[in-house]
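K.L.:
Okay, got some structures for you below.
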Structure 1
Amino acid sequence: MRFGLRELVLLVILLAMPLSSYWLVFRPQNDEIEQAQREIEHKRSMLDKLRQATSQSETIEAANAEIRASIKAIEERLPTGKEIDNIVREVSKLAIESGLEQPGMASGTPIQGTLYWEQPIKMTVRGDFSGFYDFLLAIEKMPRITRIPDMKVNRSKDRDGYLEAEFTLSIYFEGEESSS
């Protein structure tokens, strides 16, 4: 058998065909297959996350309903602007029932919040400590939302065992435009 130029060219072509088909056909296809597999895996993981999120949607809906109920309960504790006078009378009545003298009250300018108003009332009460303590407990048990942002308590100069307290009682209420 003679091995010449023609045979050598044929051998090179025979060896070049598989090598060129690997580099030009199979290698790009393998890269595309790997890319497709990565995309499939990514989509599967996203689908798993979506399944978890949708399985939690019922609990989220229940939590949202619970939050709405809590907000409604708090809003029910907010009086309208027309009811502020009744609350002031109730606070005065609580002071007298607790054994304190008639409180001195001075109404401040209402402060607007985002969904509510705050009515500050400067109060001065005099009496013994246990009566003052009972008064604070009674205010705390009121169904309306109130707070005392500042307070000064001093011994009474007139009577022994008495105290004089000056504080601001803030009453939260709904504005007229939000109640309609």
Structure 2
Amino acid sequence: MGGEPAVVRVEPLASLSQPDSQVIEVAKGVLETLLGKIGVAATVVIQDKSKVESGVSQIVFDIKGEDLGILIGRRGHTLACLQFILRLIVGHQIGVWLPIVVDVEGYKARCSERLRALAQRLAERVRVGGVPFSLEPMLPYERRIIHIALADYPGVTTESIGEGNARKVVIYPK
């Protein structure tokens, strides 16, 4: 409709394989500022500086305080958005992409354990019954937990299907 072909230039952001303490403090300061702007009284703790995933060290922050359910939101959506915004702001400030993980009172750790146990139970049901099972739509990090938990599980395979917020994991018999 009268448009011209677009030219898009993409440059990958550099990533730090090992973030230094100054970068971690910048990220912590940004997170504390965001929490202050939201009006949440909480403490930010650097939980684990050495968590390595895909060859890159992650910065893991745990937010501690009273009545922090508002930060988690329904099924963790608010927490996922807070983490996304923090990554954007910090990446823009320092010009380097950082894998930052934000947790609230160990919510993600508990959720991860629950998802692994669910995956094992459902995989056994699929393996024995031979009928595929479709889980409810999940956030990307939740789907990833299911895929990793069942990667070496005998007799089943997993696949993500769907688009956007409706994307979910299906467990198939091999």
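K.L.:
Starting from the value 136, 39, 28: which structure in 1, 2 was Cα extents along the principal axes in Å calculated from?
P.N.:
Label of the originating structure: 1.
K.L.:
With relative contact order in percent (Cα under 8 Å, 6 or more apart) as the yardstick, tell me which of 1, 2 scores highest.
P.N.:
Working: 1: 20; 2: 17.
The structure with the largest value is 1.
K.L.:
Quick check: 4.0 is what I get for distance in nm of label points 7 Å out along Cα→Cβ at positions 23 and 127, calculated from one of 1, 2. Which structure matches? All intermediate terms of the calculation are to be shown ahead of the outcome.
P.N.:
On the way: 1: 10.0; 2: 4.0.
Going label by label, the one that fits is 2.
K.L.:
Looking at structures 1, 2, which one was helix-only ellipticity at 222 nm (-39500 (n - 2.57) for each DSSP H run of 4 or more, over all residues; to 500) calculated from, given that it came out as -13500? Mind showing how you got there, number by number?
P.N.:
Working: 1: -18500; 2: -13500.
Comparing all candidates, it corresponds to 2.
K.L.:
Let me ask you something else. Give the label, chosen from 1, 2, of the structure having the highest value of Kirkwood radius over Cα pairs in Å, for residues 71-110 alone.
P.N.:
Numbers: 1: 11.8; 2: 10.7.
Structure 1 comes out on top.
Only the coordinates and a few stated rules stand behind these numbers; no lab work does. Everything quoted here is computed from the prediction, not taken from an experiment. Cβ atoms are built from the backbone, for glycine too; each structure is taken alone.
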